[in-house]
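Take a look at these structures.
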Structure P
Amino acid sequence: MTTAPTHDSALNAARRTRELDALAAGAEIDLLVIGGGVTGTGIALDAAARGLRTVLVEKHDLAFGTSRWSSKLVHGGLRYLASGRVGIAHESAVERGILIDHTAPHLVRPLPQLVPILPSIGRLNRFLVRAGFVAGDMLRRGAGTSPATLPRSRRVARAEALRLAPTVRREGLRGGFVAWDGQLVDDARLVVALGRTAAAHGAMILTKVEATDVTGSSALLRDTLTGSETLVRAKAVVNATGVWAGDVDKSITLRPSRGTHLVFSAESFGGMTASLTVPVPGETGRFVFAFPAAHGRVYLGLTDESAPGPIPDVPTASDGEIDFLLTTINTVLREPLTRKDIVGTYAGLRPLLDSGDGTTADLSRNHAVTTSESGIITIVGGKLTTYRKMAEDAVDAAVAQRGLTAGPCRTKRLPLIGAASGAKRDAIAAPSRLVERYGTDAVTVLAAAQDNPALLEPVADGIDVCAAEFAFAVSHEGAMDVDDLLDRRTRIGLVEADRIAALPAAYTALSGDSATLQTESAHRPE
């Protein structure tokens, strides 16, 4: 049984057609994974790397759901220590180290977190922040992450605090506390890299394919582009559909929690280079944070609101959440931000198991693997940082319950497509912005422009995405419509004016491909 990559990693319309034809012809399946978020693609990679014949189907697109609505942070678990959840805090720190050092060093960078010391931040909160940061240092050491990767926390002087966050109010500022965590270039890019790496190990990664009539050993697959249907059988079926898990397995009851972020131009925060972390007035151990993001933006989050009722394809921010985030961040800013400064919003739903009373903030962030009477294995809960451990546990359950012949888990040291760090990353002959998004694949992105230099031009004025990236998304990353390009392979679509400006280039990138050119307007953020 080979575990080395033996297949092309490219995902595209031609490959999708071949693999759907193979399924219709009766290809044997060991593990069918339903759901193309970070957990589902992580499961597909884990299973394929163990030598299992693996198929992943996703009704929409890779990272369509919660996986693209995260804070894009790779947390070390510090927030869980405040409530005594030491186990998940340690697990988060371990998984953060795996991502930074082994799995995706090209997609994760160290990010300083600054808590400014201002009169509005009381003595108790200052003590708790410093104690928490020291505990975070202990977590990092316990996880085996070097201080050369994530430096030790420290107190900084006033001038350093202003260098990290220039728009912090100066009156009464006595410096700040700084700790380090990990930040993803983009969460959707991580999911795409997982899917492509799984494909390189032989998994079939099929988007725009809906699974219905699911049991523990079969599902009816419908190609949403053509309407054709195929009944497939598998030795094991894993439901990794996140907040939609109850639609696949009716025995699952979730209590979704909404987390909202606001999007600003980087100019609104004066070129900030740290995560500005602000205690919520009147609460202990709760913070909001503003941090620099791709495409010259800053994201401000995060809320934790109960979200009962039907699950929308694209959640939206409430007025109350917007006001809460603005009010909190303005407690430390020299010039208050207003709604006029907001250029976009996004919200995601956490798939939390319903454990009874209490607020959603009190519900466990631990993941759970369950098996229904029909044999469907479902994984819910968890967090983006711990996706790899969630995937390992889900595949372990499938192997044990269904008696599958598989090798051991290999994902602790298995680099994703494009992975590069240190001198290897520095030696990549491509612009740094492409290296940050694609790692070693940045060279392949540029190669598309050798015969057509126009592909190096931006997709629209003022947007730092070139046409070659759109072309690469179609030829290698499975993008099949303009929403895939604008909302997942890039995050252009978070700002409506940018989306409109980039639409012609998106259509052009798709015009030579057999993929659909029809937009999924119902799936766009408002």
Structure Q
Amino acid sequence: MEYWLILLSIVIGALGIHYLFRSYNFFKRHDIIHVPPVPILGNMTSVIFRRISLTDFIHKLYTYNPDAKYIGFYLMGTPTFLFRDTEIIKSVLVKNFEAFPDHYGFNDLNEPLLANNLFSLRGQKWRDVRTLLSPFFTSSKIKMMFTLMSECAVDFANYLSTVPADKGNIDMKDVFAKYTNDIIASCAFGIKINSMKDPTNKFFVYGKEATNFFATRPIKFFFLRMFPTLGRILNVKLIDKHVSDFFKDIIRTTIASRDAENITRPDMIQLMMDIRGKDDRRELDVDDMIAQAFIFFFGGFDTSSTTMCFAAHELAVNTDIQIKLRQEIDKVLEESNGKVTYEAINRLEYLDLVINEVLRLYPPVLIDRLCNKDYELPPALPGKKPFTIKKGMNFWIVNFEIHRDKKYYDDPEKFCPERFLDKNKMYHNSPYYMPFGLGPRMCIANRFAMLEVKVVLFHLLARCELKPCTKTTLPLKFSKKSLTIIPEGGFWLNVHRRNDMHPVLESILFDSVTNS
């Protein structure tokens, strides 16, 4: 055995003993309801070693004591609160945001691309960068990007509509990842790519490498989370050097060429460049720009494509809902003579309902926060004492479970878009429905993400029909191999050209083939 492995074993053993006798007694010392831990890995053992899925893990946490407003568990060696009570959730995310303004983030990892971006930034630096980036996500800016999204979505849907019938069983995660890759490349980096036709382009290949460590390297991720200092000493990285260098080189080259040739584009890099030299505006240096552009890619590449996959899955297994949505889409095609506008897409009421319901059942990420100043929590149960959560402590809010709680939703496991028609139940911007978070730290790109999902579903369903195939996971079971929410075996569906495609679209497709 190499000497560094012996040293590593000694360090881990010593730290394990430390955590066992100190950290792992935290909730017991304070008489807080908690899930009993095991040494070193806390309550995460079964997830790290892939014995249960992440969804099963958070379900066990959420239902450990259904009457408690919050419980404790151990995220490896870190005592962590799980908030269940919606009044507490609203208080910490909105009313008392100043006490909980930051994510746990990736600050402690030896990864500048992950540590220096908007998601991980804290305090005033987060506020400064959020203020600088907010103009990129205004309605007017997103409307400008609609054309870029539509071009990618039309290319994507046209490609799938021409797949031969004997090759119609498709890995939807792969194709939707290519679509989101092309959207982000165009809208954030100013690069035109068609990954359906060129699946070996470096932007797509390296993008998958950069964002897939939750699935491919969970043990390394948890090791770095638990022993960040040791990870820095040993220079352990989550993202390979050739991948990070690729993204850094793209952005540096783009900035240099635009400066030299006075090129402008309506994308994120341009927005960050335009800030330079403005009065009273804190400009970003190149490394800051690289980190912000990368997190836009990192945050959107996997979460958006996964949302699209779940939407396609639910539409495939709920034929009546798919037919109803196709009818709404055909009506817009008829009214617009095939020239679909930004305004028309945003008037599709049933499409909105479908996506809202997808995000309820399959929210992209759970919510976490760090405590920035002491805050008193009410008693977890009647007869218990209040507890003051101290600066530096963290908590989780598992929206996946809240969105499926019978207290807030009738028949919560059923895919029912019509539930969002009930005007008496104000789900949006409430602690019962928060797929993008809640409060000032809500996902800055949520409207961008919603639009790219709407656009691709519109063009896909205008041209294609979705059905389950022999590889489709029915009923849906979640994978134990990933730290993200995906089904066992992946997202497989049968995709084939619609026999009842609207004549307006048929005519447009015929003309495009004739002229090509």
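Data table
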{"quantity": "If distance in nm of label points 7 Å out along Cα→Cβ at positions 307 and 435 is computed and equals 0.6, the structure in P, Q", "calculated": "Q"}
{"quantity": "Structures P, Q, by FRET efficiency 1/(1 + (r/R0)^6) of positions 99 and 339 (r between Cβ atoms, R0 = 41 Å, to 0.05): label with the highest value", "calculated": "P"}
{"quantity": "Comparison of P, Q - label where mean count of other Cβ atoms within 10 Å over residues 27-34 is highest", "calculated": "P"}
{"quantity": "Ranking P, Q by mean count of other Cβ atoms within 10 Å over residues 147-154, the structure that comes out highest", "calculated": "Q"}
{"quantity": "Label whose coordinates, when semi-axes √(5λ) of the Cα gyration tensor in Å, for residues 131-274 alone is calculated, return 29, 25, 14 (choices P, Q)", "calculated": "Q"}
{"quantity": "Test item: helix-only ellipticity at 222 nm (-39500 (n - 2.57) for each DSSP H run of 4 or more, over all residues; to 500) calculated as -9000, pick one of P, Q", "calculated": "P"}
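Every read-out reported here was derived from the displayed coordinates using simple, explicitly stated rules and does not represent laboratory data. Because the structure is a prediction, the values reported are computed rather than measured. Cβ atoms are built from the backbone, for glycine too; each structure is taken alone.
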